[in-house]
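Just below sit the structures, each encoded as structure tokens.
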Structure P
Amino acid sequence: MFLPTSEKQFGFWKMRRSGMSNITIANELGITRQGVSQGIRQMDEKIESSLREMAGSNKIQIEKIDVERGVLFGKSIPFQVPAFIFVSEKHGMQVWYEHDGDCGTCDQYTQCIEFIWDFARELGITIKKTADPTKMAEELLAKIREMAG
């Protein structure tokens, strides 16, 4: 499913994800709190639907969905490892599988580091800077799990 990141509703959702209350969003944008609430509710439904669809197409058994942060926690059925789906404004939807890789020889090294930093920034999470994307991803995921409860 396509996530309409250019829609106003996605902007409301993003602002809430960054920690803003509905009333603060409404005041900042000069609209009603009810309008913000309705927009966020509609975007939550789109995001949850997209996360579920992506999990289904990637054969990921869902364990938990955190719609407010745009994260799905699950387990890959074919690979038998933890799997995560993220909603990122900059990178779209991303599916990640927990694995022990050799990041230094991977041609996706730069993209992984960029995504981890960008997604941490989108969530307002501070992570330690390291040259190992696996360590950064582990720290980011631990903090996301903590936030999701």
Structure Q
Amino acid sequence: MSVFSPDLVNLDLYASDKTEAISQMAALVVAAGRGTDLDQIVADVLERDALGTPQVDGVAIPHARSKGVTKSSVVVARTNGVVFDPEEDPADVLMMILVPDGDTNEHIEILSGLARRLMNPDFTASLRTSTDATELASLLANGEG
């Protein structure tokens, strides 16, 4: 099963801050049957975020291992601009990586793969312009493995 799925894409997420954005994205994971505990997921992502969240060209990548997650997932959202790091511009794209709590380094492998792809301007342009969740999930899944 791919970590990317159309039901994990929100092309119009509005959040007043990173906690609200993380909560809305975690709700997609639970609604998709890939997680069981919204509050646990949010708490785990915020705890990991306290160490810093990677951000590349306006794309923030919060990530965590979580007891609330049952299947590894990447939630993608376009936002109104959410601040993850006060020293960075607000992120207009979020890619939240979640893996079940016992998994070794899967979230780091996913993060590394996404970070490499974010160096490609065509890829980041597609993240910002795609109008279809299925198309976007397919674009992301195309680079898996």
| note | With semi-axes √(5λ) of the Cα gyration tensor in Å computed for every candidate in P, Q, 20, 17, 15 is reproduced by structure Q
| Computing helix-only ellipticity at 222 nm (-39500 (n - 2.57) for each DSSP H run of 4 or more, over all residues; to 500) gives -16000 for which of P, Q? | P
| request: For the read-out distance in nm of label points 7 Å out along Cα→Cβ at positions 24 and 80, a value of 4.6 was computed from one structure; give its label from P, Q. | output: P
| task | Taking relative contact order in percent (Cα under 8 Å, 6 or more apart) as the quantity of interest, name the structure among P, Q where it is greatest. | result | Q
| Quick one: semi-axes √(5λ) of the Cα gyration tensor in Å, for residues 64-111 alone came out at 24, 11, 9 when computed from one of P, Q, so which one is it? | Q
| request: Work out the source of 2.7 here, i.e. which of P, Q gives that when distance in nm of label points 7 Å out along Cα→Cβ at positions 16 and 32 is computed. | output: Q
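Here, each number is a calculation from the coordinates, and none is a lab measurement. No experiment lies behind these values; they were computed from the predicted model shown. Cβ atoms are built from the backbone, for glycine too; each structure is taken alone.
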